[in-house]
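These are the structures, in structure tokens.
We did not get these values from a lab; they are worked out from the coordinates using the rules stated. Quick caveat, the model's predicted, so the values are computed rather than measured. Cβ atoms are built from the backbone, for glycine too; each structure is taken alone.
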Structure P
Amino acid sequence: MSDFNTREFYDRYCEALNAHEWDRMDEFVSESILSHGQPATRADVVAALKGIADAVPDIHWEIKEVVIHGETLACHSVNHGTPTKEWLGVAPTGAPIEIDEVAMYRIHDGKFVQMSNVHDVEALKKQLAG
């Protein structure tokens, strides 16, 4: 693991996310992980990501800041897109949105073993309300 470049790994992960290359998630996510503190599988993670892309087909994660400490990575990103279906409890209006996300990951043996994130849903609701 001494040659493992955490930032390069995360950049490749984000590139796959933005290209909606869900079949590449086995490069990044362990088969068994903790998601928001609960046991989950890679298939669960992929299903959640597909659900986001289903509701917001043009979703794009724009990385703003990354902090790495040992096996832990924290990221602030801004998610851009235009919801076409209900997302995070909000009905689509046809208007594009920007929503802040803070995500925390733990990486072990070159893959995510723990993932969690928080979205600013209140800001999203304000954007959609006009």
Structure Q
Amino acid sequence: MYSQPVCVDGLHLLVIDDDADTRKILTILFQMEGAEILAVGSVNEALEVLSYFNPDILISDIYLSDELGYSSLTKVRNLVATQGKWIPAIALTGFASETERAYAYAIGFQMHICKPINLDELVCAVASLADCKQLV
């Protein structure tokens, strides 16, 4: 399945995506991999769950129905910064242009993954960011 060993067991993941099917698929995928995942449909929901859920990684769709995922990254990071934490993030989007990718990185996302999502690629990206977070 994976070209290299990956481990996301025990990680806490926060997913923001307004598509219910995407939330369901990612929840099942990461639960099967041993991660704890909360998947919400809006930035406001994400900010609410941060009062009791401490994610290791944020995975956010860019084009959400309530606002752009770019602002979700800023809001989530600002909130967790008040607790002295930093959270790496993956941008999910149906827009694969180099401009979109460059903007996602400039805003502060560590990775940019295009939809339709390659699930193996996403799991590897999460595992990679988990290693990155341990170095911060």
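Using percent of Cα pairs over 19 Å apart, single out the structure from P, Q with the greatest value.
Of structures P, Q, the maximum of percent of Cα pairs over 19 Å apart occurs in P.
Can you say which of P, Q returns -8500 when helix-only ellipticity at 222 nm (-39500 (n - 2.57) for each DSSP H run of 4 or more, over all residues; to 500) is computed? Please report the intermediate quantities before stating the final value.
Numbers: P: -8500; Q: -13500.
Only one of P, Q returns -8500 for helix-only ellipticity at 222 nm (-39500 (n - 2.57) for each DSSP H run of 4 or more, over all residues; to 500), namely P.
Tell me which of P, Q gives 18.0 when you compute mean count of other Cβ atoms within 10 Å over residues 40-47.
Here the read-out was taken from Q.
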